[in-house]
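Engineer: Structures follow.
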Structure P
Amino acid sequence: MKKLKLEHPSYKILIADFKQWLDILGYATTSVYTLPILLQEFFYYLEQNNILKIEEISTQNVKDYYQILKERTNERQQGALSKNYLNKHQQALKKFNEYLKKHNNKGITLHLKTEKKPNEERLNTLSQEEIIALFEATQHSHEQERIRLRDKAILVLLYSCGLRRNEVVNLEVKDIYFEKERIHIRKGKNYKERFVPINLKNARILEDYLYDARNEFYQSHLSESFLINIQGKTLGGMSLSNRLKAIVKATNNKDLEEKQITPHTLRHSIATHLLQKEVPIESIKTFLGHTSLESTQIYTHLLEEK
């Protein structure tokens, strides 16, 4: 169904903030895109029924909305909406319900009967011991030393520097200022720039890759990208994720493998570890490149739950 235009300002703000919340939690790109659109359909239904405040939403409103969805015809093919599509609407409202609770909004509780799917994405973090295990695994994560050194550099960028996957992929050699112990993120989220500090130990790991390994890749001198593949081109996001999976597998730790670690898992982990070390939340916000402090406070809630 095409996007329906909302009129009420508060609903528009909620949609934007909900989308950002999903992104920060590391949900798949498709979920970050789709769930807010489905929530927007629900808000449109509320507007049409003159329900303009979150506090006014009742369980009956949700039931009525589901009934309308069940009776609605499929725009792409004959018949009703598929069960899969209806489940996606349920997932969107479930996630919005979680969003409200995380933001201490007690004015509404959407009572949904559907249970959580066992494979549903969650905020995933690793302990410092598990992070150490990943770094140790780079000693044997590949038969070629150049790949192993690159693997270690990947961990530094994702965990020690807390970079997003796209920020790592877009990083160029010129963006790392070793003498200033800084990394210049030119293509951050929403095209925002920032500088990320890097300590001497991690700088040496990046230098080992840059000077001892990167030159071993085919036509490395023709690329400005810091991380390159065996063809001498920019290491893509999928390849980056696959190397992380290979590192996890090299730990021979079944518990780690079952955690389904992604690049964003390492970003979540460093944020949590910094909070545990009592680093001011404002500093963590700057470090991660968050636009608002509320985004960073998600990790505070996570620590409270643990």
Structure Q
Amino acid sequence: MSDSSLLIVLSTLSTGLIMGAIFSLVAAGVTIVYGCVWLPNASNGQFFLLAALVVWTFTLSFGWSSLAASLAVIVLGVLLAVVLELVLIRRLYNAPNRNVAYFVVTLGLTQILSGIFSLTYAKWSDQFSVPPVIEGITMLGPFPISNNRLLAMVVSLGVLGLLFALLRYHPYGRALRAVFQNREAAALRGVNVRAIYRLSFVLGSTIIFLGGILFAFAYSFDLSVAWTMSITAFAIMIVGGPGSVLGALVVGMTFGFTQAIVSIFASPTVAMFSYLGAMLIMLLFQPNGLFKR
């Protein structure tokens, strides 16, 4: 294999792994919330962008290190999720057709956050970049890859691994899976369904915030990334199967590699259309998702 061909292969692999890991992580957060609470969170892309922008603010405006800013944003993200659940989300737990009500409410949150970002961050810059946590590059043969991108990939895959362990072995994970499968039966077996709703919303939202932080480590970004990630996360959840973290991982990786391959030979815009087209084809054969609950 020539050096140029090897560079293309390594570039595709690295980009596919990094993007796929981040896609999978965010989609896992979305699918946990939807699978448990029946909450199609239309604002997930804005949460993703909010985390990235706040990390950028803390590092560039306040002079914090990227690591300190990230930890602060995770803590603030948890607090925001708790407040949203307390003030807004729990009020609709018993609403008829609550998935429709939640979609309308979170769509409103999307518009509010989008307006705030347009009135503030859009006037400061049209491109944002966070200082690296780890300086330097690592050579994969002749191909250089940023240590910061490697960190984002490793953390994303590590958190996904912890999610699998949590859902399989921890009592909360078993209760969560019981609610996934049958809410009424879980309640009859003594599961506090409303507490699981609350924990699932906070957990899923925190994972989305973390995805935004890791994306900011790996790539520069603009405000349009919120809409891109919102569509992508929903697409992954639908194809993978609502409530399935395994589906989020498999389909997220597939989308990541599809985007990497098409981006190299065409363009990033064509890449988005390509994996959304692949989503439609897969749904023709598996309309309930590849890994339905």
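Where a number appears in this text, it was derived from the coordinates with a stated rule and is not lab data. In this text, all values refer to a predicted model and were calculated from it rather than measured experimentally. Cβ atoms are built from the backbone, for glycine too; each structure is taken alone.
Engineer: Starting from the value -25500: which structure in P, Q was helix-only ellipticity at 222 nm (-39500 (n - 2.57) for each DSSP H run of 4 or more, over all residues; to 500) calculated from?
Structural biologist: Q
Engineer: Then there's this: Using percent of Cα pairs over 26 Å apart, single out the structure from P, Q with the greatest value.
Structural biologist: Largest calculated value belongs to P.
Engineer: State the single structure among P, Q that was used to calculate relative contact order in percent (Cα under 8 Å, 6 or more apart), giving 16.
Structural biologist: Computing relative contact order in percent (Cα under 8 Å, 6 or more apart) on every structure in P, Q gives 16 only for P.
Engineer: From P, Q, which structure was mean count of other Cβ atoms within 10 Å over residues 168-175 = 17.9 calculated on?
Structural biologist: Attributed to the structure labelled P.
Engineer: Of the structures labelled P, Q, one was used to calculate distance in nm of label points 7 Å out along Cα→Cβ at positions 16 and 88, giving 3.8. Name it.
Structural biologist: Q
Engineer: Out of P, Q, which one gives 1.00 for FRET efficiency 1/(1 + (r/R0)^6) of positions 144 and 216 (r between Cβ atoms, R0 = 25 Å, to 0.05) as computed from the coordinates?
Structural biologist: P
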